[in-house]
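*Asks:* For reference, the structures are reproduced in the following blocks.
The numbers here are math on the coordinates, done by the rules we state, and not lab data. Keep in mind the model is a prediction, meaning the values are calculated, not measured. Cβ atoms are built from the backbone, for glycine too; each structure is taken alone.
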Structure P
Amino acid sequence: MTLEEKLALLEETIEAEEGTLKPEMVLDDVEEYNSLTSLGVVIMLEDDFGKKVSGADMRKLKTVQDLLDLMQ
């Protein structure tokens, strides 16, 4: 999966406008990213990438790149 495809999947999951997420963005600065959408990200990571991520793991993530790193 390319970087662009991963970003598009994240945008879809958190309901962000297409093309708005960049790897260097701080998650706290992404308006659409909140506790509810982070739950959607956890589900997407498990369903699409076979990754089990705990709430504690999610709280450690700071940037979009941190999320992208989990999508491998």
Structure Q
Amino acid sequence: MNNWYLLYSTRNMVEASILQGMLEENQIPVQLLNKLDSSYMAFGYIELYVPVHLKETAQLLLQNGLLN
């Protein structure tokens, strides 16, 4: 994943899905990497990656989305 930037990580799948939808609505491709332990949900994270060249745009959208 050399050309991908880790934008956000969370333990909440619903939050990850909402952020993924918001980014994709704005034509930013997203890769979700689920590293949550399947037995103990307290271990690991769900990581959202975006292309490096869209990093700044994605960060702005994320900041504006989380402020609302």
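*Asks:* Supply the structure label, taken from P, Q, corresponding to helix-only ellipticity at 222 nm (-39500 (n - 2.57) for each DSSP H run of 4 or more, over all residues; to 500) with the calculated value -16500. Please list the in-between numbers first.
*Replies:* On the way: P: -16500; Q: -12000.
The correct label is P.
*Asks:* With distance in nm of label points 7 Å out along Cα→Cβ at positions 4 and 20 derived from the coordinates and found to be 1.1, which of P, Q does the value describe?
*Replies:* Working: P: 2.1; Q: 1.1.
Attributed to the structure labelled Q.
*Asks:* One of P, Q was used to compute relative contact order in percent (Cα under 8 Å, 6 or more apart), and the answer was 36. Which one was it?
*Replies:* So the calculation was done on P.
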